[in-house]
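Okay, got some structures for you below.
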Structure 1
Amino acid sequence: MTIQEIVRFHRNKWIQSGDFGMPDLKDCLDFMVCEAGEAIDARLRLDPKYVRNNEKDSAIYKIALELFDVIMMACTALDILGFDLMDIARDKLHRMDVKRSIEE
């Protein structure tokens, strides 16, 4: 299973259980920005010079979890748009190679 398929599988389980409201494209994009902000907040909490609730033991993992929330919303947005993550990833990486004159 791809990441997009795994996210879709779990999302469908949550929808069927009544515990997940399917966001529209706008909400997916908004949630992605919010989750990225939460990852930034978790990173800031690593710096002891800031007076915050420093969760040092779990802060790095918290960053990873927030980044995955971004990925989940991106997968949902791609489903809404009718695109496959792997196809988009291959195309984007190819375009970046071409831009840099790197042969495959």
Structure 2
Amino acid sequence: MFILLGVGLEIIGDVFFKKWVVENKSSWLWIGFGIYTIGALFWALSLRYEMLSKAISIFTILNLVIVAFIGIVFFKEDVSIIGKTGMFLGLVSIVMIEFG
């Protein structure tokens, strides 16, 4: 639960960072930092309930896959077939880690 909250908040922080880069408004940067910091706190709390190796794997892969997906959908970024394959394999690895 804490892992998902941490991932979600860090993704929202990443979106604000991207908006800062695109629009060059410093307010987006500070909002992104604040949300990212709260996400890091939830990530730290998740370590009380999960093994570090499992938690870091799920956190990192989910963050990468979802941020890449948001980049594709909302910011019209281009991803190669190799990148899409990597995203798919990342999701498969999460299922294997969680349920394997």
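Nothing in this text is a laboratory measurement; each read-out follows from the coordinates by a stated rule. Bear in mind that the values here come from a model prediction, so they are computed numbers and not experimental data. Cβ atoms are built from the backbone, for glycine too; each structure is taken alone.
If helix-only ellipticity at 222 nm (-39500 (n - 2.57) for each DSSP H run of 4 or more, over all residues; to 500) is computed to be -23500, which of 1, 2 is the source?
Computed on structure 1.
Determine which structure produced the value 2.4 for distance in nm of label points 7 Å out along Cα→Cβ at positions 64 and 88, calculated from the coordinates; the candidates are 1, 2.
It must be structure 1, since only it matches.
Tell me which structure, out of 1, 2, gives 1.0 once distance in nm of label points 7 Å out along Cα→Cβ at positions 16 and 32 is calculated. Mind dumping the intermediate values first?
On the way: 1: 2.8; 2: 1.0.
Only one of 1, 2 returns 1.0 for distance in nm of label points 7 Å out along Cα→Cβ at positions 16 and 32, namely 2.
For Rg/Rh (Cα atoms, Kirkwood Rh), which of 1, 2 scores largest?
If we compare Rg/Rh (Cα atoms, Kirkwood Rh) over 1, 2, the biggest value is for 1.
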